[in-house]
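Listed below are the structures to be examined.
Just so you know, all these numbers are worked out from the coordinates, no wet-lab data involved. None of these values were measured; they are calculated from a predicted model. Cβ atoms are built from the backbone, for glycine too; each structure is taken alone.
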Structure I
Amino acid sequence: MIGIVPGTTKTYEIDGDFHCPTPIEGKLYYDPKTGRLYYFSTHETRSSPSTGYYPIWDGTHTYLSKFSNEKYFDDCVKMDLDNLCHTIGPAMADSIRYNQRRTEYQELLKPEIINEDNFFTQIVKGCICAMDVTMVDLFDLASPKLTHEQIETMYSSLSKITLMRMDKWLIWMNSILHKAFTFGVYKDDALVVQYDYPQNRYSVSDASCQEILSSQDDFLKKLIKITMVKTNLNKSDLRSDTTDEYTINNLMTSLNGNKPLSAQLFSRFMDMANYSYLITILNEDGSVLFTFKD
């Protein structure tokens, strides 16, 4: 076979030309002189739907009728293995491999966002849904490269682990999705502080926040500490009928500890302080891909 021609009801194989020593019933052959395609048959003499309306060739004679579909070889891709090897360069080879792998994973990924997901998990799911990607796209996006097994495991965990940790979230943002983001904290409608990533830039620069900015704390801790300084918020302000002392002490211990702050504790602080936050995920051109607001 040297090519194919898709029809309305079947696909016809182009097996060779009129010099073929053993033509096969029902396959197409072309006349080297004219390039016209013929349907090989030893018992058909008239074009019909069963022959795709191609003119007939019985190995010796040709039979053309007004019903013959005058297809010429220019409609097809004429090639042999030698030509194929010479015409496929690195870019085309990469494209062929990509399309082949994408066919294997052709389903678009649409992970379901549920209420139990913390904002790290929700953001990753939201980005994947907004990007219209398949699993092979995630393989190709990963840089530095991760193995297919690693990415498949990370994607599978999205439906199993609702409380994603910051380190896993940053792998998604940095190594797979490659997205920048802004993280703003608001008191009512007024912006208190904003963090820009990957610039690692905060919107405050006054002396009262310098110690916080120069610390090794993760960005969630810094956002809370800067917010408390900028709004004169203290531990007693967090107490309420619905917030017990244990929860407040747990937050304060975590703020002063060495481990990264969890998304759950950050959200809990925002609830206790009656503040809100907006996370905006950005494409490379600066356009908005996904937003999360609480």
Structure II
Amino acid sequence: MKNAIITSIDSHYGDFLIHHWLTSLKANVKLNSVDVVILDFGLTHSQLKTLIKEKVIVVPCKQTGHIVNTRFIELLHFLEQNAYDQILFVDGGDIIFQDDILHLFDQDKDIFRAVKLDLEVLFYEVFIPRNFDKQEGKKMYEYLKSKPVLNAGFILGPRRKFIHMCKRMNEAIINKNVYGPDQVALNYFLYQEGVKLLNRTYNFMITTANEGFDIKKGTFYFNSGEKIVVVHNAGHDRFLRPIKNFGYGENCNTLNPFVYHLRRSFFKLVGMIKRRQE
């Protein structure tokens, strides 16, 4: 049975998806046994035309709330109608691939796989209030408060578990119009279902990783010299992202030192305060 790599995108990040996300994926991963699926939340006609030529599956989607939440509803609808073995659900607007990931589909196939954040980012404290039922929110916080945050940008798992998780997330999130509650709900259900932590190289989040990195001719490496497999230039808003001209190619990727060090200093400070309060 085939596997699937699935992402969601709108017109704002459609060009990045075509020229960097998809280009880097095809350059590093043999996709003979993998369907690439794009959940379309408003791509332009030109972007759609290009993607059709690239022979990926484009699924028209209804955006009934913020895309970070409704992507899981549309993912549920797609998976209920299409049979696959393993699913990689991955961000499409701020990730590039620098090496092969296919071997991950054949490892720990009965469980979710994800990468944790090394630094404290206050996801639980910020996004639980007002986005969940009050009692359910308290229950979620007590369960999650001592657990590291798992990032939703690169999640692997069997189709049947994804279906179950998406249903529960949809039921739990009462405010689907804002950024953030998807991360909380995903963490809550991944930890309950069981999750295997992947090495940070498979979702290297630049400002929250303990390990440093270098950029040489547009390519990201650990300080050890090892090439990073998946690079994630995460940040809610573009101005919060630490890499300027992020993308795949020699002319891409310049570090914004101000944003990088400011965000890391803030996360480290938050972590120190939380540890003292425990």
Test item: Cα Rg over 2.2 N^0.38 Å, for residues 4-67 alone calculated as 1.07, pick one of I, II: II
Mean count of other Cβ atoms within 10 Å over residues 52-59 - structure with the largest value, from I, II: I
With relative contact order in percent (Cα under 8 Å, 6 or more apart) derived as 12, matching label from I, II: I
Which entry (I, II) yields the derived value 46 for percent of Cα pairs over 37 Å apart: I
